[in-house]
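The data blocks that follow each hold one structure.
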Structure P
Amino acid sequence: MNLEMITEGLKQLLQENNYSSATIRFYESEWNKILCFLTEEYGNTEYDMERGLKYLEKQYGFITKYNDGTLSQQRVQLLRVVHMLEDYRLHQVLTRRYHASKNPITLNAYYSNLYTDYSDFLDSTELSTSTAGHYKGISRGFMDYLQQRKIGTTENITMDVCNSYLKTLAGYSFKTIEQNVCGIRHFLRFIYSIGILSADYAEKIHMPAVSKSAKIPSAWKTDELKAMLSV
């Protein structure tokens with residue numbers, strides 16, 4: 001996907017999510033710089049994360065400064081710019097990890113009412129306050145994703161939609177992914193139980209079998225590694 005298509009869609013989402021005009025102008029300024037970089041370096045405007053990182057290095061010395069510990073916090077925020085572009089390229093949504101606290105998720109009337117019903121249900125269960133809170137946040141993020149994808153009601157949720165949402169979690173820690181999968185499954189079971197979801201998709205969503213103590217295997221023995229390092 002080329003940068004022009006990405007930024008056109010992103011700008012619309014930023015406006016729909018009530019980002020300030022000053023913030024949008026900041027993003028547009030960086031997008032224009034990236035556009036020039038892509039044209040000069042590659043002769044086209046196709047975008048991916050690798051090209052985004054190369055832009056940051058050329059424009060700001062981002063990677064070099066990060067490695068030597070001189071990267072300022074202000075510059076770190078520029079990483080959000082290229083990540084946001086990449087996430088839209090992959091998922092066509094504005095992911096929550098870049099959603100500023102002053103721009104809280106705003107659900108439409110349909111999803112807001114559903115969120116209230118689900119929250120009331122959670123409060124009536126024996127789940128801990130912490131778990132219920134996590135599930136509320138996860139469901140809100142999922143419903144926001146559905147809004148951005150123009151999925152008007154839960155009747156239009158499919159397994160492909162569920163899988164597409166779960167793909168947006170790529171890059172998070174195993175624990176975070178596990179928590180989100182559990183939350184999504186719980187929410188899907190709820191809307192299936194009250195009859196507004198046609199299929200029990202929760203039963204089809206499974207966590208991959210990953211050992212928390214898994215280590216990268218090594219073919220070298222400790223003494224062999226020490227011998228190589230010594231020379």
Structure Q
Amino acid sequence: MERLDKILSGTGRWSRREVKDLVKAGRVTADGAVVRRPEEKFDRAATVLAVDGEPVDGEKYVYLMLHKPGGVLSATEDPKQPTVLDLLPPHLRRVGLFPVGRLDKDTEGLLLLTNDGPLGHRLLAPKKHVDKVYFVRVDGKLDQEDSAAFRAGMTLDDGLQCLPAELEVLESPDTGLVTLREGKYHQVKRMLAARGKPVLYLKRLSMGPIALDQDLAPGAWRPLTEAEREALEGLR
């Protein structure tokens with residue numbers, strides 16, 4: 001049995017203060033009956049909770065999409081620099097969220113945040129080969145020889161053997177789309193540096209079946225939709 005405000009705020013859709021206001025306005029029901037107190041306790045698995053008549057899963061886990069801006073660390077805490085969790089409201093910083101995979105401090109784009117450890121592990125497991133797509137701008141001009149080198153699987157000077165990847169050169173030859181099936185440290189930057197074309201800008205556009213919401217400004221976030229969550233479940 002758990003408090004209603006804890007269950008609903010744990011979905012990432014409302015803070016506890018907002019849940020209190022919803023209850024006060026009579027907008028929350030449990031098994032069809034209006035809930036009168038936010039501290040009332042329920043069995044999340046056995047109770048149908050609804051807000052404004054729409055069922056709300058009292059799920060144990062939270063799944064968020066964040067448009068990571070540059071200058072922020074993909075970490076849960078740091079004593080000197082801002083992290084992605086600092087971009088969230090206080091009630092979401094207390095539910096054990098962590099970034100699924102890391103983006104470099106200066107890299108922007110899609111970052112998934114969750115407290116579902118097993119799912120995070122599966123998304124990052126090398127054997128799963130979950131595709132990650134990046135937009136890249138380089139100092140130089142990309143060409144078909146670069147694309148061929150990516151497809152062949154590159155061995156870097158430090159001995160790193162990269163799996164075959166895709167590099168699509170865009171209309172402007174200093175830009176491209178890179179698709180990786182692994183996620184080694186600074187991999188996109190290291191691969192393109194090995195081709196003599198250092199990265200000037202990098203942005204992750206998608207991870208597996210989840211694509212960055214173009215309506216999310218840098219630093220903004222939202223809960224994953226039901227369809228997005230179902231797509232992730234397919235990776236289990």
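Just so it is clear, none of the values below were taken in a lab; they were calculated from the coordinates. The model shown is predicted, which means the values in this text are computed figures rather than measured ones. Cβ atoms are built from the backbone, for glycine too; each structure is taken alone.
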Output 35, 28, 16 (semi-axes √(5λ) of the Cα gyration tensor in Å, calculated) maps, among P, Q, to structure P
Taking mean count of other Cβ atoms within 10 Å over residues 6-13 for each of P, Q, the highest value is that of structure Q
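When distance in nm of label points 7 Å out along Cα→Cβ at positions 94 and 182 is calculated, the result is 4.2; to which of the structures P, Q does this value belong? Write out the running numbers ahead of the final one.
Numbers: P: 3.1; Q: 4.2.
The correct label is Q.
For which of the structures P, Q does the calculation of distance in nm of label points 7 Å out along Cα→Cβ at positions 22 and 46 return 2.3? Working shown, then result.
Details: P: 3.9; Q: 2.3.
It was calculated from structure Q.
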Candidates P, Q; helix-only ellipticity at 222 nm (-39500 (n - 2.57) for each DSSP H run of 4 or more, over all residues; to 500) computed = -5500; producing structure is Q
Taking FRET efficiency 1/(1 + (r/R0)^6) of positions 14 and 222 (r between Cβ atoms, R0 = 30 Å, to 0.05) for each of P, Q, the highest value is that of structure Q
One of P, Q was used to calculate relative contact order in percent (Cα under 8 Å, 6 or more apart), yielding 19; that structure is Q
Highest-scoring structure on distance in nm of label points 7 Å out along Cα→Cβ at positions 54 and 110 (candidates P, Q) is P
